[in-house]
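Pasting the structures in now, so scroll down.
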Structure 1
Amino acid sequence: MIDFSIIQKSQLEGASRLDAEYYQPEYLFLLNNLGKNSLTNLGGITQRVTQGPNPTFTQDGKVCLNGRNVKSFRVNAENSNFVSEGEFKKLLGFGIKKGDILITLKGLGSIGKTGYVFDDFEAIFSRDIGLIRTNENSEFLFAFLLSKYGVFQIERSTTGGTGQLTLTTNYIKQFKVPKVGKQQTLPISKLISDSETEYKYSLIFYQQAENLLLEELGLKDFQVPEDLSYVVNYSDAERADRIDADYFQPKYMQLLSRINKHNLKHLEELVSMKKGFEPGSEAYQDEGKLFIRVSSLSKNGIESKDQKYLSDELYQKLNSDFEPKVGEILLTKDATPGIAYVLKEPVEGIISGGILRLKPKVDIESEYLSLCINSLIGKMQAERDSGGSVIVHWKPEQIKKILIPVLPKSTQGKIADLVRKSHEARKKSKELLEEAKRKVEELIEKGVKNDKYD
């Protein structure tokens, strides 16, 4: 079936766009719904809409945000770039503040990601990010941009060929936004605020779980030393079948000696393992059954970014062997090895070859085991085993041999409960965000007639 639209010449938006994609039926349907309201251009209700500069990055210094810092509808400083103190001072006009909305302007698979700045922190932003600043009602505008009425305008305003897609601030300024009074936006603003509260609870619970684990293992004060030189016996190198210096850094032995008294078990003693399947990029589709790749897995769940899908036919052939089950631990072994997540809900999808399914075969808390892998304990062993190559791979035979401290079941239970509380709070945060989006959409579809945006 072919979708098509018939467009009058007068509807060609000043002839600035003639590509058929811009006028696809779904977009016109949503635009028609928006037209039931009193509308204004986004640029007319904002204090500022601007693209970031193109600074010179340094190894350390002041934080300069990039597209990676807009994640899970929030803005943070993890994995940011840096600029010198002097350049930072010159570019203070591109500083962010609480209440700002950031949107990614470039990047294949990540263009149009929107994040809210919930807290003040010192940072500027680079040219792959656009900033939207309002005097008030910023939470409503943020929820609008996340709703289908914001998303479709982001999608249709994206220009360029494959791999060179861009979104410009000029287009963002032209986005159509309903004029909604402050009283109507208050419930939406509260949902956004409550979502952030739950998100922060999730971080606190997870940190408490990790702290309890490290305290029980005597690792709370563990400092990771970087020795410039050390001596290794030939027999140790022969036993490990490794001659790269990084593998034998003393920090790894120091870690293992700290946890040695805590009933250490090889991972293969605790779980069975099954590798995913790699059908090849030619099998990828834009819709269908989920194909779970390393890039879409985090310790908090399966992310929706840059998602790929497989046909129903291929899924039916593979699901009996490669579909993960509730309670199993998904563990990345390639690219970013050592990310573990306990599957909470059924999923219709297939895991990629870069992911392992771990199924407990002894009485051990899955959430406790996943935390061990995600913590310093698992990270350092993954780092040791997978180091020394350009393309990072953690071999299944190495993964089977990683050491896991098995604490008493009562302690495992306390740690697992905190991890579960963290996931529950994060889930609640997402639900509140979804509710805010729905309320925006309901408001628009009822037809808001308000010519004051106050």
Structure 2
Amino acid sequence: MSDIEYIFHPKSIAVVGASPSESSLATKFFLKSLIQFGYEGKIYPIHPKISEILGLEAYPNILDVPGPLDYVICAIKSALAPQLVKECVIKKVKLISLFTSGFSETGEEEGIRLEKELVKIARRGDLRVIGPNCMGLYCPGSRISYDTSFPKESGGVGFLCQSGGNSIEGVQIAAAKGVRFSKVVSFGNASDLNEADFMEYLARDSQTKVIAGYIEGTKDGRRFINALREAVKVKPVILIKGGMTEAGTKAVASHTGALAGNSAIWNSLFHQLGVIQVHDLEDLVDVLLLFQHLKPFRGRKAGLVGSGGGRSILATDSCEREGLLVPSFSQELTKKLREIIPGELDPGTSVRNPVDFSSSGYNADIFSQILKTVASYEDIDVILTYIRATYGVDIVNRLIDSLVETKRSVDKPMAMVICQSGEPEVANLAFNLQQRCHQVGIPVFPSFHRAAHAISKFVQYYEVNAVRKG
């Protein structure tokens, strides 16, 4: 396997197709992002008729660029791409990514021919290709990005993504929850560098602690299976497989030209290898949150703490449906909780599991004492607590203050559900509360279902690992 570490550290980048026009996608996605991210290498806009773009000197052709050129981003018409690849070979460029579409994903003979031609040219000159029909590289450590909204801070998640749009949305959803990335690769049609290359690389990359991915198909099934098998031995691997339905398979063919394959085979493969399979970007980010914030644990017994009898029932049902257990507390524990919660026998309170502290008036001290008491109970593996953001700013802030302070003295894994209405001001409050919780290592979810589903996936990973190692 060739080492592709170098592709993430180019010392010079050319953006072919950049333009001063506001409608220029090459400028919007790539040139502006490189500038705003503070890329420290040389940036060369390439345009045949313009000498300056966004304050940078532009060149009519990459062959006119003075000095070495490591990375070329192609955003010109597909018919012109093979000639650009020839020029990259002459210039001894190391990597080209093609934002340009109109190749094999079209299913048309001309597009397929053009893609084969440019790969053939590239391989003659030791030039690696990402794409076509992709966004390319996001590597915050190297100050490379294709979207100005992406975080500049590095993190521990490596993300390989066949879809450009899904890569942007996935990073944005994750970033809003505090998840940060080591490297992200949008690789499109995978004409040269493909999912196996990037899986092998991320498995070895010391900056990557968790591997996430969205794939539509594979160029070399045997190699990709081997890459997955080796990767799961050293890191959690969380994957979305696109095109698992009949209609989805057809959509995949028209999107990246990949062969989607049989859903039963993929499901079986992921299960056998120990890959964590998820089905959408929100699901993916939910599981990433747990790997970012929680220590490994294998037990499935959940202690539920919140307010509202109806919500307690929904939380219990969600946990049980996802394979988590909500066991009754011992007499000793319920006795301790009765001493904490005033009016325990009044309607609206409970010291069983779930614990409902509604009649306490949402007292922050009582909330903290309940959490510490439940956390001390050895027969509980994880605590799921929940509040409504509609209680009022003062009450909610006091409860979150108490939760944050309690977390510092409690070692038990803990997750939070913040229930909210659709009102904009409530959504803003919930977002701010979420950020505060994430800062102290408490993952936050918008619903019981999503929390329970993610926790179950997280636990399953460590259960499977224990069996493999045992």
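Since every read-out is calculated from the coordinates, none of them should be taken as a lab result. All values reported here derive from a predicted model rather than from experimental measurement. Cβ atoms are built from the backbone, for glycine too; each structure is taken alone.
Looking across 1, 2, the calculation of distance in nm of label points 7 Å out along Cα→Cβ at positions 30 and 78 that yields 1.7 traces back to 2. Looking across 1, 2, the calculation of relative contact order in percent (Cα under 8 Å, 6 or more apart) that yields 10 traces back to 2. In this comparison of 1, 2, the computed figure 1.00 for FRET efficiency 1/(1 + (r/R0)^6) of positions 190 and 214 (r between Cβ atoms, R0 = 35 Å, to 0.05) is attributed to 2.
With mean count of other Cβ atoms within 10 Å over residues 326-333 derived from the coordinates and found to be 20.6, which of 1, 2 does the value describe?
1
By the measure mean count of other Cβ atoms within 10 Å over residues 366-373, tell me the structure among 1, 2 with the highest figure. Once mean count of other Cβ atoms within 10 Å over residues 366-373 is tallied for 1, 2, the winner is 1.
Hey, log10 I(q)/I(0) by the Debye sum over Cα atoms at q = 0.06, 0.07, 0.12, 0.13 Å⁻¹ derived from one of 1, 2 reads -0.33, -0.43, -1.01, -1.12; which structure? Structure 2 accounts for this read-out. Supply the structure label, taken from 1, 2, corresponding to distance in nm of label points 7 Å out along Cα→Cβ at positions 142 and 446 with the calculated value 2.3. Going label by label, the one that fits is 1.
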